[in-house]
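Quick note: the coordinates plus some simple rules give every number you see, no bench work behind them. Predicted model only: the values in this text are computed from it and were never measured. Cβ atoms are built from the backbone, for glycine too; each structure is taken alone.
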Structure 1
Amino acid sequence: MATKKLTWLLPCAVVLAMLAVMAQLGWEHTHGGIQRHHLLNDATLPAISNDWGLVVLPLLGALAGWVVTRRVRAKPSSLPPAVAGCLGALLAGVALSTAFVTGGEPAATNVMLGILAASVVLPVYRAEYLFGFVLGMTFVFGPVLPAIVACVPMLISAVSRLVVWRGATWVLGRFATR
């Protein structure tokens, strides 16, 4: 595939996001009204309407499409890992949503702990991971709360991969040259 013709990725991500959020909002509208989710599942805290998904999810799709397109133009072999990362994060979001909806609190906790553990090794701070995770959780929680929740694994991943791993590599390199 010629990397110059990779103009389809960003519009496809935005269209996928719009279709997902419109399907979710359409379902909610016809089944009792568009839901609102309270922060930390506490009714005393502010609620966030799923209407915000019309803004949040397409923006995340555009960000992911733009970042991956730039990365692939610089290094064409980076497309398969980006797609795999997005699909893996999508499956993690679906697994977490399913565990939560089925009432499996221990299962939801285990899935979240698995995501946090994976974030130490995998580059989940990248936009395609965020997009996949939020897309996977959209039909249960809307896109705003999953985007907020995703900040924790993203921060862990960024610190571990960009600071700790690089620092450890530098230290080992210093010892290896002696």
Structure 2
Amino acid sequence: MTRELLIEPNRRTETRHATPGNTCNHFQKYGMSCDNFDLLLKRAAGRCELCATPEGETVRGSLVIDHFEGSGLFFVRGLICDRCNSVMSRHDRTAAWGPASLPWSDKARAYHLAAFERPTPEEFALADQHIAGRRPYRVKDRPSVFVVRPRSLQLRLDRSMTDVAAKLRRNLTARQRARLVELLSKPE
């Protein structure tokens, strides 16, 4: 009687879809074995699972692995194109629905419920709770980028003109000083 050794997938065994000497991206990022990834590829059949765009006609020329992550849950939903990936971010409430993406909301929900890794109904309920608990994305919620405005030059003319001239020399470029002299030289 021969006994088969079961090898737990690891970074050395999951290399079938990677360049020589590297570990597969699907294993490193999503924990998917090469066998499971092959099943995912077969299910997608070379098309986006949401809009059915052929893989070669997508923006990047390949499909991306879509997943859900939140409330301690993590599951792979399928292979989709970049545009549909942005639709799914709207479904997950990490971006706001817009006029172009809103018609896809029902398809996005159906795709979510047909996830590749087959979560249990309890896990779907937990995922829905997590999605509903997210605050809707708003542009004003984006982190502000502070712009440092140059300080305005303040001159006190009740001081000596020598101090004013020194301050102007320190704070103005040669071109700005020349322009100032030109303006001061003009008769009123």
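With relative contact order in percent (Cα under 8 Å, 6 or more apart) derived from the coordinates and found to be 13, which of 1, 2 does the value describe? Checking each candidate, the match is 2.
Once mean projected area of the Cα convex hull in nm², for residues 17-96 alone is computed for every structure in 1, 2, the highest value turns out to be that of 1. The maximum of distance in nm of label points 7 Å out along Cα→Cβ at positions 129 and 153 over structures 1, 2, that is, the highest value, falls on 2. To which of 1, 2 does the computed value 0.35 (FRET efficiency 1/(1 + (r/R0)^6) of positions 81 and 105 (r between Cβ atoms, R0 = 30 Å, to 0.05)) belong? Traced to structure 1. Looking across 1, 2, the calculation of log10 I(q)/I(0) by the Debye sum over Cα atoms at q = 0.12, 0.13, 0.15, 0.16 Å⁻¹ that yields -0.71, -0.80, -1.02, -1.12 traces back to 2.
For mean count of other Cβ atoms within 10 Å over residues 57-64, which of 1, 2 scores largest? When mean count of other Cβ atoms within 10 Å over residues 57-64 is calculated for 1, 2, structure 1 comes out on top. Work out which structure the value -11500 belongs to, where helix-only ellipticity at 222 nm (-39500 (n - 2.57) for each DSSP H run of 4 or more, over all residues; to 500) was derived from one of 1, 2. Here the read-out was taken from 2. Of structures 1, 2, the largest value of distance in nm of label points 7 Å out along Cα→Cβ at positions 41 and 65 belongs to 1. Sorting 1, 2 by distance in nm of label points 7 Å out along Cα→Cβ at positions 73 and 169 from high to low puts 2 first, with the largest value.
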